[in-house]
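Read-outs throughout are calculated quantities, based only on the coordinates presented, and are distinct from any laboratory measurement. Please read all numbers here as calculations on a predicted model, not as lab measurements. Cβ atoms are built from the backbone, for glycine too; each structure is taken alone.
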Structure P
Amino acid sequence: MTTEQTKNIIRLLTDKGVHFDNGLTDDEVLKVETKFDFKFPPDLKLFLQTALPTSDRFVNWRLGLKSKDETDKIIDRLGWPLEGMLFDLQSNDFWINSWGDKPNTYEEKERIAKEKYLTFPKLIPIYSHRYIPSQPNEKGNPVFSVHQMDIIFYGYDLATYFANEFSFELTDEFEMLDKPKREIEFWSKWVDEWTEN
């Protein structure tokens, strides 16, 4: 998204009742990325630096730098995709064939899943259980809805995500996408497998 497109999205979100604070400063972005060990993709970074959403279910990154409670909430949200994977591993007989033969014990399955998970692009929470991958560190990454291993595309990029989540129409200045611009390692493939089953 361009700066003007970002401002347009923020106006549309404001019309839907989303509250905003001043955008994150360069220093705050650096501190957040260092503290939580990821890099914002450029379009999400531009959005958060233009205005920071503070409404319920959004991540308040600024507060996460100041409050231990908020830090803990952010850490929980960053860990949610792995927790959901481990839940399905234990409770729903989940396994990915490319990981090799399924071990007999949960402990061994958990060890392998955690090891594999660390190789996937880290997912950054935006709102509720919607996430954008940190890698590749480029604008235009899709947004995923993540609930355990029930993972679907919720937007083919950040703009289409916000339009979908908050039920508004994008203007002609936005690219109209009918699929994601790129495949994200593991996550995109899993969406394809999930929707085929």
Structure Q
Amino acid sequence: MKESFNLAVIYGSARENRFCDTVAGWAVEILKSDPDLSIDVIDPAKLDLPSRHVGNTHPGVAELQASLAEADAFLVVTPEYNHSFTGELKLLIDSAKAEWRRKPLAFVSYGGMSGGLRAVEHLRHVFAELHVVTMRDVVSFANVWNLFDPDGYPIDKAGSETALRNMVIDLKWWARTLRDGRYPQVKAELLEVAAS
């Protein structure tokens, strides 16, 4: 029995005319070709989360928490605004707690000359508090507006795709390891099925 992983791809921007659609769209297209992954896109612009914490009685919060709970791993596609990440992403992160716990997370970042890496460094501290394991490697696009063609693909298609796929290899290893730790009985059942 082949293992598969539920990967939640999280958009880090809700701004109008955002470049996140281009970068995340490319990443999702590549990741959908991976037979080990089932992709769920989480977009703060579509969730319309409330600006204050109201719990999961709000439909957007309930939908977000359900999606995060189902995920085995996360990929955050984040821009850098003012040397950090967006308020929409912080609101999304803070709208859940237990649903993040003991799961791995990778980053695709983009922006000006830093390529969004300052946003990633700030996010690592936030996710550490939620017991999320972040991947060391990041796929980063510096001066992103010059790096994608008019069809939404990186100019360096091969290099960008290789970087993303290599990062996801580690993400899947962590997804398997942490899922086995969270649900040891599931691993035992999988081994039983495989042996029969």
ask   = Given structures P, Q, which gives the highest value for mean count of other Cβ atoms within 10 Å over residues 149-156?
value = P
query = Comparing structures P, Q by distance in nm of label points 7 Å out along Cα→Cβ at positions 53 and 181, which one has the largest value?
reply = Q
ask   = From which structure (P, Q) was mean count of other Cβ atoms within 10 Å over residues 85-92 calculated, if the value obtained is 15.5?
value = P
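For structures P, Q, calculate Kirkwood radius over Cα pairs in Å and state which one comes out highest.
P
Upon calculation of mean count of other Cβ atoms within 10 Å over residues 21-28 from the atomic coordinates, which of the structures P, Q produces 13.8?
P
Kindly point out which one of P, Q the value 14.2 was derived from, the read-out being mean count of other Cβ atoms within 10 Å over residues 69-76.
Details: P: 14.2; Q: 21.8.
It must be structure P, since only it matches.
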